[in-house]
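Several structures are given next for inspection.
Bear in mind these aren't lab numbers, they're just calculated from the coordinates by the rules spelled out. Predicted model only: the values in this text are computed from it and were never measured. Cβ atoms are built from the backbone, for glycine too; each structure is taken alone.
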Structure P
Amino acid sequence: MFKRIDHVEMTVANPEETIAFYTDVLGFKVKSRDRIERASAGVPLNLVYLELGGTVIEVLHHEGLKPAPAPEGDHLGYGIIALEVEDMQKALAYLQARGVECTWGPRTRERYARAEIRDPNGHSIELRQWFK
């Protein structure tokens, strides 16, 4: 009946900056774009679908509306997306060379290493390296 998670949705203030970060820095590809004219809401809604390894993020931008800032710390709701990396140290060095700082970690455990970064909107992104 249920097959998989189709996509994760995020609302952003600066869609082009967000798309550039996810494509140019993290390696996502633009899958498709859409625009919905919403008379009831009074503002158009722009949608961009970004894909990486079969996972899709739907980037939403409501023209003319400023979204609330991304929550910090523990809060109700979905909290973070996580990207698997091949080598944590190489991934962090790559990101740092592109001006993306590690905001937490890295922490290493027996089976994995974990760190966090933030996208231009303040959304947390976990980086996870699994050890065999």
Structure Q
Amino acid sequence: MSAGEFWVAVERIRAGDQRYARDAYAFVMDGLDHTVSALEERRHVSGQELLEGLCVFARDRFGMLAFDVLNSWGITSGRDVGEIVFHLIDAGILSRQEEDAREDFDTPLDLKRALQDSYFDLTDAAGFDA
């Protein structure tokens, strides 16, 4: 699929559901590529593996602002990632296995904490109240 076809499909998706910014769809696709590329062999990844891979990818790409960037696009939880993935499946951009479900992305993962945990908090270190 060409980049132009991808963006046309994203606009069709967003015509019916505007919860997520255009860039959120590109981020999930790029993050999926990044996640699959990190595997020893190319294979289907689970919802949990994708969420973990997207956290690494977001932190690499956006650093300390990762959660803020994703939040500005409408991604605040694993469920949001699942919704985007299934929009892309429904649009024919991604494929799924029979056992894949939106519920695979319902996880107790605290996205904000997962994206910010490894960063040094200056306010805590300096004794300031946040």
**At a computed -18000 (helix-only ellipticity at 222 nm (-39500 (n - 2.57) for each DSSP H run of 4 or more, over all residues; to 500)), which of P, Q** = Q
**Item:** Among P, Q, which structure scores highest (criterion: FRET efficiency 1/(1 + (r/R0)^6) of positions 6 and 86 (r between Cβ atoms, R0 = 25 Å, to 0.05))
**Value:** Q
**Message:** Ranked on Rg/Rh (Cα atoms, Kirkwood Rh), for residues 46-109 alone, which label among P, Q comes first with the largest value?
**Reply:** P
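Given a computed value of 2.8 for distance in nm of label points 7 Å out along Cα→Cβ at positions 22 and 38, which structure among P, Q does it belong to?
It traces back to Q.
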**Message:** Given a value of 21 for relative contact order in percent (Cα under 8 Å, 6 or more apart), calculated from one of P, Q, which structure does it belong to?
**Reply:** P
